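Participant: Given below, in the form of structure tokens, are the structures.
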Structure I
Amino acid sequence: MARLLAFVLVCAAFPFLAGCDLAIRSTLLFGERRPADELFEWRGRIAAGQHVEIKGVSGTITAAPSTSGFVEVTADRRGARNDPNEVRIALVEHPAGVTVCAVYPREGNACLPGEEGSLSARSNDVNVAFTVGVPAGVDFVARHVNGTVSASGLTGDVEARTVNGNIDVTAGGHARAVTVNGSISATLGGENWNREGFFETVNGSVTLTLPETADTDVSVRTANGSIRTDLPITDTDERRQRFEGRLGEGGGALRVRTVNGAVRLQAADQESVP
């Protein structure tokens, strides 16, 4: 409340400041987005080849390499009308790794690995910002509903899903990114990448960056949008809103699907490939 009062007084003294009127009305209507009493923090070690999975409902999921050798997860819960302390952060350890969920106070919600369990936040305005440190050799999975997913600099397998939000990922291994309303940007490496990559959105563009020396078969589909590439793809079959070909020796499987959006395949700067 003190911060709100100070902001109102500043705007009253300097009414020419851009956005004051809109900001005041928004704050008065929805209140300040206050944090939970405690920041969730977890630090643990999981084996190479296992994965850390984050399951969110509303907010953001951001992952980057861990320099400590441990998986490091923080979850910052903030709400305006609703109490952020009522959103529980649950952690489940299992044979494939560890799953961390934002569990909202609704009957039937449960944190379980993979596609199991149920997480819903009907009429709850609490956002959760997950920040994840992923060690080398550990894979990363993000399952989200409303919000962006970002996983930069990761060298393992990456799977990212959201319904409403953009996805931006870097993967050295297999890569999968799926959204409904949002764009996808992905960087694949390393030099002779020949893994599987699947990227799908309904309303949004897809931009993929990978080395010219990668070995993969390419298949692109879009219903309403252009397809552009500056990669040395051979054996091409180009049709309306469809493109297929081979990069290098082939062997991998790169699939891109969008309904309303453009597709761009571009060459990576070798120094920037993980």
Structure II
Amino acid sequence: MNFWGHVEVLRWVLIRCLVVVFGLAVAVFCLKDFVFDGIILAPADADFVTYRLLRRLGELTGIESLRPQVGSVEMININLAAQLMTHLRVSFYLAAVVAMPYIIMELWLFVKPALYSNEQRPARFAIVAFFFQFFLGLALAYYIIFPVTFNFLANYQVSERIANQISLNSYIGTFLGLMLTLGLVFEMPIVAYFFAKIGVLKSAFLKRYRKVAFVAVLVLAAFITPSTDVFTMSLVALPLYLLYEFSRAVVGRVERKAEADGQMA
């Protein structure tokens, strides 16, 4: 197949992906009540599963700061078209997330003929790992990081004379931003794997800057969840640091495998 033949195949791959995303976006748009009340706005509800667990944990430990105060939060809309545009934006965002396995499959089928047989197995593993890490990051953001962040920021006041009324755009922007950020951050081991494969990243480098990474993780956790108690900060910092250590282990495994292959050769 010549160059333009590959371009034609890629064009149909992109068309099929766009059709699937658009179809799913229409379906999500029609399920407005379930999507917003049951998923997007659920962390703003005092009965959300994370808040129930925190209340229970607060009762067991006696730490009052663990008990959320989300029942006092009021959400408003101040722009005429904001609700419609938010509905459209969230519909396409969720459709892209749901359609991601199909999109990756289409791209894999397009790239697969260009790979040697010994390259296909690592590529399949990387795809599976990509999905696992991405959705693990989404789950962590949805059930832990965003609820804790929302509970603190939505109830923080510089004065009792100033009531918090959260705008829809602010809520959705923070929600989608944290979800996307954590989904991408959890791809760190995959990125480390590829950099290690091409010899750019070394395990010794990650080990040498482990203390720096720990401080950076604490700063990032404090920025994401600007709460005053250590427990809340640890909920974010611990998974991120474990992710760094897991990336270091992945790089070390790649190096040991490369050394073993070199000795066999």
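Participant: Quick check on the output: 0.10 is FRET efficiency 1/(1 + (r/R0)^6) of positions 45 and 117 (r between Cβ atoms, R0 = 35 Å, to 0.05), derived from one of I, II. Which one produced it?
Facilitator: The read-out comes from structure II.
Participant: Could you figure out which one of I, II the value 12.0 for Kirkwood radius over Cα pairs in Å, for residues 109-148 alone was computed from?
Facilitator: II
Participant: Here's another thing I want to ask about it. The value 0.30 for FRET efficiency 1/(1 + (r/R0)^6) of positions 69 and 221 (r between Cβ atoms, R0 = 35 Å, to 0.05) was derived from one model only; which of I, II is it?
Facilitator: Structure I accounts for this read-out.
Participant: Given -24500 as the derived value for helix-only ellipticity at 222 nm (-39500 (n - 2.57) for each DSSP H run of 4 or more, over all residues; to 500), which of the supplied structures I, II does it correspond to?
Facilitator: II
Participant: For Cα extents along the principal axes in Å, the calculated result is 65, 49, 37, so let me know which of I, II that is.
Facilitator: Working through the options, I get structure I.
Participant: Can you rank I, II by relative contact order in percent (Cα under 8 Å, 6 or more apart) and just name the one with the largest value?
Facilitator: When relative contact order in percent (Cα under 8 Å, 6 or more apart) is calculated for I, II, structure II comes out on top.
Coordinate-derived values only; no laboratory data. Computed from a predicted structure; not experimentally measured. Cβ atoms are built from the backbone, for glycine too; each structure is taken alone.
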